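Pasting the structures in now, so scroll down.
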Structure I
Amino acid sequence: MSTPAIALSPLDRTAMRVRIEAALYEFLGDKAESAATAGLPADVVDAVRAFLFAGGKRIRPLFCVLGWYAGGGGELPDSVVRVAAAVELFHAAVLIHDDIIDDSATRRDRPTVHRAVAEGARGDRPAAARFGTHAALLIGDFGLVWSQELLHAAGLSAAQTAAAAPILDAMRTEVNYGQYLDLLTTGRPTRDLDRALEIIRYKTAAYTVERPLQLGAALAGAGPEVARALSSYGRPLGEAFQLQDDLLGVYGDPAQTGKSNSDDLREGKHTVLLALALRHASPEQRAQLDALVGNAGLDPHGAALCREILSATARPTVERMIRERWLLVQRTLAHAPFPPAAVSGLRSIADAVIARTS
């Protein structure tokens, strides 16, 4: 069954989302039906579906679709919509695993998968927590496997499959290296700004913007000139996205972001914000950050003190870095070899990424 035929322009992100979500809903509906036929637990599909449809901005699949238009693709085919949906399913799996690594309690203002499963489990609390973690690992793995299955069933030509494969391989490898680098440095933040930027490039910049764009363009048959221009657009925008995310992780309103604004501080995430603060803090401020950041017992008063120090030593610089990257994006779009409608769509989504508050 194909996704709904909706009149679509590259500027119509709402219509894009409708088709992407329809593809996800149809695929998971088939999974639920096959599990029921085989007498397998419904929990797995239910958990993946609940997580996917609890919210999310669908940024990565939207960039995949915009890459299709930037590469000169015409009317959006169902096959490309399914590929974009597979990218979102992969992202969901990454988030489920990331929440386990970070032991996050909430995501999108709901319990994370491992917490939700633990809350529904019977038995003593430690056993329920272990079960929740183990089950969520497997649920995330299902997301990874099903993402690949959705790609295989997307209906791509042999040429499209061959063009997409190296981009998908790079995207998957990069985000996992980014996760590993993040894990290595969590709890041990330093003044090392280069390492903080390296984490951004691997964990977010390529995976969120550059690779999805290149994937869509490759499906459209675009050449190396388009791919290079998309990198020139995607890398700075991806970095700006994560820099903004780091600010929201400390200063964001949990009612809007759906997650705590103290977790990054409590875990001691090695962010650009914190690296800059440690570089520019006075000895007294540095001693306070050393005592508070990465402290599992960080309370609201301590978090407020951290924000005060970060505002004085690093926040303006991070905001300037975001602005500089936005300007690089604008300069790229001014000369990019993309159709005009794609340029408009890419400019619009870049503005939305920079201005977001959740």
Structure II
Amino acid sequence: MPEITVEVPVQETSYALKIEKNLLDRVGEEVSQQFDGQKIMVVTDETVHGYYGEKVLEQLKAAGYAVQSIVLPPGEQTKTFDSMPAIYSQFIDFGLTRSDLIIALGGGVVGDITGFAAASFLRGISFVQIPTTLLAQVDSSVGGKVGVDLPEGKNLVGAFYHPELVLIDPLVLETLTDQAFSDGMAEVIKYGCIKDRSLFDRLMGMTSRAAVMNQIEWVIETCCTIKKTVVQADEKDTSERMLLNFGHTLGHAIEAFYHYERYSHGQGVAIGMVELSTIAEQQALTQKGTTDKIIALLKQHHLPTVLEKPEDYDKILPYIEKDKKNFEGNLNIIVLNNIGQARRVKTDRQFFSILESGGTTA
């Protein structure tokens, strides 16, 4: 039979991450260096809009752009398909074309849903990330993962779609609640666990939010550099990039089971890291004493280390089977050899069986 080979040139992806205090005061200037079109749609949420929305809009207008904004309700419950039709409709009403630009101004939820809208509307419109939470600045704004949640689990629908530019102003973190700041610290601690013992040890010396903020540019740069290196080695999350999921398999299941209402992402990941590391120690996959170090650092930054109702685990664990890290018939989990060294292990849901029927590793 006839056979035709389609060869599509691989397009290299490259974009800048700029990290600087007061960078939000130069949004118009920074965007104009990257984008010479006419229209910009800014997608944000009610909380962030109240702090920074008008500032960003006025700067973009002053730079000569036609600008509109979409202001979403805050929270993970917004990151669903139900939100998408209204976003697309506002893109259409604004007359957005493939030569225009979308800006995500907000935390991980805004970045994920905006990126997915940019990737899918008209089959792709350029977008810029301006992350305003610690979690987004050190993790979700970098690497091109965008998407929405389904009732069955988190981030089950999405794409790999990179921004044109990421603008990170650490000073916007001053308006975060203590819980939101702690959420971000869970991801920061994760980076120390999987790739950088010196980061982990240095975080142990930062005993307060103020102490972290005193070194915040270094913290953000260190985490983003780690993620950049991992993403460059494995953009599509089939091998090396899976290391970034340490604690997330169980963490996402916890979030989804409670409908994203009882535990935030950072809290779920914190519990996930502890439970997984404890099980791995029991199976001699992780050096003894590693979990105690993780628990100490998480508690120092006001993150939970155990599930409030461990009897819920028998209902939480089925969510793991829907996790996107199920690959080639296996569940890929990330375990630590010790602090700063992680590896991928192929297993199945039984790895977590000790947690079922009210059991706990604690």
Structure III
Amino acid sequence: MAITKMANTSDQQKEKIIDEAKTHLEAVSLERSTYREACKLSREKLKSTFTVSDEFQPPSPASHLPPKSHQITVHYSFDMTQQVHYPSDPFQPGPIYFLTPRKCGIFGICCEAIPRQVTYLIDEAFNIGKGANSIVSMLHHFFEAHGLGETSAHLHADNCAGQNKNRFMMYYLMWRVLIGLHNEIKISFLPVGHTKFAPDWCFGLMKQKFRRTKVGDLDDIANCVSRSSRVNVPQLIGSLDGTVFVPMYNWSGFFEQYTIKTALKGISHMHHFRFTADAPGSVFVKDTSNSTEREIILLKDSSSEISPQQFPPLLTPPGLSTERQTYLFEKIREFCPAEKRDSVCPRPAGI
């Protein structure tokens, strides 16, 4: 934007703007190279670990491998994309265009080395918001159910402060190392405006299939994810009958009692974080890939230990408000397949 508006500025100002743009592009190139190198190293390690009789055989989804069962470093990327609505029909009746059908959020965690992405489908009845509690809860479930049992992990995400780049995400990664679930975890953030990476590829495949598929309920969306590509694996947060598959926890409240609130002041300028069992309770940060690493202590008392038995309290799914239930019943129910109307748009109490 600055370049497009510099026509009437002085030569010195133009030179400054161009220099800033060059510096920015050099930083983008450096961070992109770091991302590609992490994917490459992870791919090589996984190929040597899970190759049997010259055939690459990675663990299947939901294998529930024990933590630190393989001496490897695995790279994962995660992101959230725009929600979809259901019921949905490629030949959509005109009137529903102006209405708001039932919502389904989408969050993906991708292992580029396989490649495979676990796509979390979040019905609005289970949506506790897009903040740290929901993202960390899904990441925790992924490590437990779909992780590869690695000793070290390297994560990449975008710079969204409300979802990924916040102190509670850092506290969670510190906690995993502190209680022995990983020996080391790194997390890196792509520069603002340059965040296209593997999860977006998997989301694109899913959205293409969704636009061509008639969808009636959550199970149809899960089938759509499965059929979009062999790399996409669906994971429901909960079913329409109220069953919870991925529990949500109050991580933010849990960590407040142990950590220094102002420890990560200026986190927006930091792009690389490293947690290691050699320095429990601390994080090593770098502003860029080639900058000097520095240590920040996160725990209030460096000598204190968090017990593995200590765990954050469960968060109850919010469900649908009476107003939302009434809207779905009165406005959306007629567009649902007859056999799925009672689950997607049930009759509210009192109607």
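What follows is calculated from the coordinates using simple rules that are stated; it is not laboratory data. What you are looking at is a predicted structure, and each value in this text was computed from that prediction instead of being measured. Cβ atoms are built from the backbone, for glycine too; each structure is taken alone.
Highest-scoring entry among I, II, III, by mean count of other Cβ atoms within 10 Å over residues 91-98, is I.
Which structure, out of I, II, III, was helix-only ellipticity at 222 nm (-39500 (n - 2.57) for each DSSP H run of 4 or more, over all residues; to 500) derived from, given a value of -9500?
III
Can you spot which of I, II, III the value 3.7 was calculated from, given it is distance in nm of label points 7 Å out along Cα→Cβ at positions 75 and 107?
Working: I: 3.7; II: 1.2; III: 2.3.
Computing distance in nm of label points 7 Å out along Cα→Cβ at positions 75 and 107 on every structure in I, II, III gives 3.7 only for I.
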